[in-house]
Structure formats: structure tokens, C-alpha cells
1. Which of 1, 2 yields 0.45 for FRET efficiency 1/(1 + (r/R0)^6) of positions 42 and 170 (r between Cβ atoms, R0 = 41 Å, to 0.05), as computed?
2. To test your reading of the models, identify which of 1, 2 gives 19.5 for mean count of other Cβ atoms within 10 Å over residues 26-33 when calculated.
3. Comparing distance in nm of label points 7 Å out along Cα→Cβ at positions 114 and 202 across 1, 2, which is largest?
4. Of the structures labelled 1, 2, one was used to calculate Kirkwood radius over Cα pairs in Å, for residues 18-65 alone, giving 10.9. Name it.
5. One of 1, 2 was used to compute helix-only ellipticity at 222 nm (-39500 (n - 2.57) for each DSSP H run of 4 or more, over all residues; to 500), and the result was -12500. Which label is that?
Structure 1
Amino acid sequence: MKFSIELTDQFLHVEFQNPVRMVSSAILNGGCQIVDHFLNTKVDANFKGERTDFESPDITLKGIADSQNWEGNCVGMMTAALMSSFRRVRVEKQGVWIEVFVTSGVSNARRAGDEADYQFVNEECQKIGTINILVTTNANLSDAGMVECIMMVAEAKAACLQDLKVLSPVSGLLATGTGTDSTAIACGTGPIVQYCGKHVLFGEMLAKTTYEAIYKSLSVAK
């Protein structure tokens, strides 16, 4: 897998040389996709609710991609975090490499199980991520393995926030993430990897790399 990176004050753009398989919780083209571009863009925070009129986030993201003349399918995320919080960490063992890209902030830190801000199922909310993560690897992951990667990223993120003693302002307990995090996993066509959990080397590599990237990002974001 080969790609180029463009980082500005407003966005992170990753362009893949060849289309890649990706699974994500992204706003624009989330789910399982074949992807040419990844976008993580900064938007203004609205924690106090001053604004009530918003363009649909997917329309905003598509508009950015179109304005840049990016050809092909683009997966897009939003964040209120500064692009200066961007950090990347790479590890390689036995011919398999993993590289993790993170932008972060913890202004809306939450612990899983905290009382929700929106109390109606399918209620419209402003879905702006605060810890956004892109994982890239040359490994050829199974579909189940890609889902397992998302689980591993979530656990590594929770471990990092707990070690940093980040608290949820809702419950006062240790946070496990923020209210609007987003994660994407992009895999290549290299060595086949079926499993990505805590008992296998790939899972160890992914967790350690994710933890380090988040830790370094939050060290400048806090």
C-alpha cells in the first residue's frame, strides 16, 4: 500500500495510490468501502450550542472533496480538534507494517455508559469527532479481522485515556473516549492476517501503535 499525505491547518488528506479496502465509522461513506481518499477536516466547536443551523456534515465533506478535485471514492470525518494535534506512528515486524494517524482533543470526554446528551433514538445530533483515528496496514485483513481492529483501537484508546487520567465531565469517572470519536481501518494486499486480537502479534502491534499515537497527540492537544 502506497499513499501520499497532505496536512493543512484545516484538514488531513490521505490519497491512496491504488484503491484500498476500508471499514470505518466515518460520516461520509462510512461502513465497508473501496476507497481512494481519506479526509479528516476541522470544524468549529459548538459545545455551548450557539449555532443551531448546520449544513449536513456529509454534504460539507463532499463539498471539500469536490473543491479539491479528488477523483474516486472519499471517506470523510470531522473534528473540532486542531490539526496541530496530528501525530503518526509506524511499526513493522515480520514483513507486516501498521501506521496510525491521530488527531485528538478531549473537550467532550465520555465514559461508556454515561447518560446520553440526546435522549431520543435517532435524534439528530452534531456528529463531530474529537479523537479521529486512521489505521493503515499492508496486511491483507479478513473482514472479521478488520472489525476486530476497530475493537482493538477502542480498547487501546480507553487504556490511554485512563492512564492519562482523563475524566468524563458527566460522571466524573475515567473516560474511555469522547462522545463522537471516529475510526477507520485501511488494509492492503500483503501478508494475509486473519486475526487481530490480543493473543496475536498483529493485535499487539496495533494496540501499542494506537496507544502511542493517541498519547503523543493528546500531549499537545491538552
Structure 2
Amino acid sequence: MAPSGITVERVESPSDARVDEAVDLFYSLMKGDIALKSLTGGEPEKIADMGRAMLRAGIHSGEYYEAKDASGGLIGFLMTMPPGQDLFSTEEQRALGLTEFMAKLSPEGKEYYKTTYLAEFPAFVNKCLGPTGKLDSWYIHIVMVQREHQGKGVGKSLIDQVVEKATTQGDVIAMSTTTALNATIYQKCGLTLLDQKIMPSPWGEWPLYILSLDTRAK
């Protein structure tokens, strides 16, 4: 159940202005994250471009949920890919911002993706979930809640939307995070921490946590 005065629901076609608002929230919360600094090639000003590419691809091929206040203001959002869909797996998805984002990366950033991230991240996910586990699950890519509304159950209400849908189909939910605090929060939402590792990066090492929930075991 959402906190009093907050509505949580799926939005299939958010306006461009709303996507911009969600991207701004993504940037404000992630601009100091060492993982995002690494994934933007040491140029955190590109975090907004990365977030927009993820959101637009997710809205296109996945599901996007919003938490809104009584006036319709954005409190938080979640983006997930359903079973059978993988983020950026099609040219159509990549054309919604990823191709442009990758083209803007520094040579160091492109090299990091090529030699490190795209080798180590998928391998670790497969180790935790199995070779088809990510594709077979509801994989939650983004959960964002305004700082002043954190700790009040908004994030759980967003995740509960996915849990409810996955439960009716007996599906698995999975996600990753790059902070110990969020790993703890997601465990309180019902997910189990499967494993963690330290990801190398020229801009500083960062932690990676993989969590999941098998709704058949609920």
C-alpha cells in the first residue's frame, strides 16, 4: 500500500516533459555515485544522457511506474523489463538514446565498456541468476525516490507493483544496486541478496549487489 497522499501506478506513455522530470531526479540522486561516474567514462555530467536512454528504452519495451502526490507531482519512479525483454537488446531500443550516449563517451569510457564492464557485469549476473535468469525475470533497472520522501515506503510501493504482477505469473524478480544501503532496503522489500563483488574502474572501485525474489516461494 502506498503512503497516504501518494498514488502509485503504471504509466504507459509518459510525456516528454515527465521523462525529463524523471531524468532530472535520476541525475540528482546518482551524480555522486562512483558506479555512474565509471559508466559515463569519468564524466558524470553525462549521467542524464545515460538515464534518458535507459528510461526511453524501458518505456518502449518494458514497464514504467510512477509515484505521484495529490497534485500529480513526481515523487519517484521505477522501470523494469518483463520476462523475455532485455534492456538495449534491440536496435530500436538502442536508437532511443544509447547509440548517441555511447558515441559521446571518451575513448577511456568506451574502453571501459569494451574491456571491463561488458565482460564482468553480465558474467556476474549469470553467476547469480543463471545463464538465462536475467532474461527470464522481471529485471528492475531503476528505482528512484525524491530524497525528502525516502524512508516512507514509496520505493517499496513501487516495487510492490512489480511483485504483484510477477506473483500472478509465478515469475522471478531480479535487480542490481551499487550501494550497501539500497541492498538493505531491497531486502526489506522482500528480495534476497544473492552475491556481491567489487567492480574495477579507472575512476575508483565500486560495489555491485545482485538480488532476487522467486514469487513461487512466497
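1. On the way: 1: 0.95; 2: 0.45.
Computed on structure 2.
2. Working: 1: 19.5; 2: 16.8.
Source structure for this number: 1.
3. Biggest value here belongs to 1.
4. Values: 1: 12.5; 2: 10.9.
Comparing all candidates, it corresponds to 2.
5. Answer for the origin of the read-out: 2.
Readers should treat all values here as calculations from the given coordinates under stated rules, not as data from a laboratory. Keep in mind it's a predicted model, so treat the numbers as computed, not measured. Cβ atoms are built from the backbone, for glycine too; each structure is taken alone.
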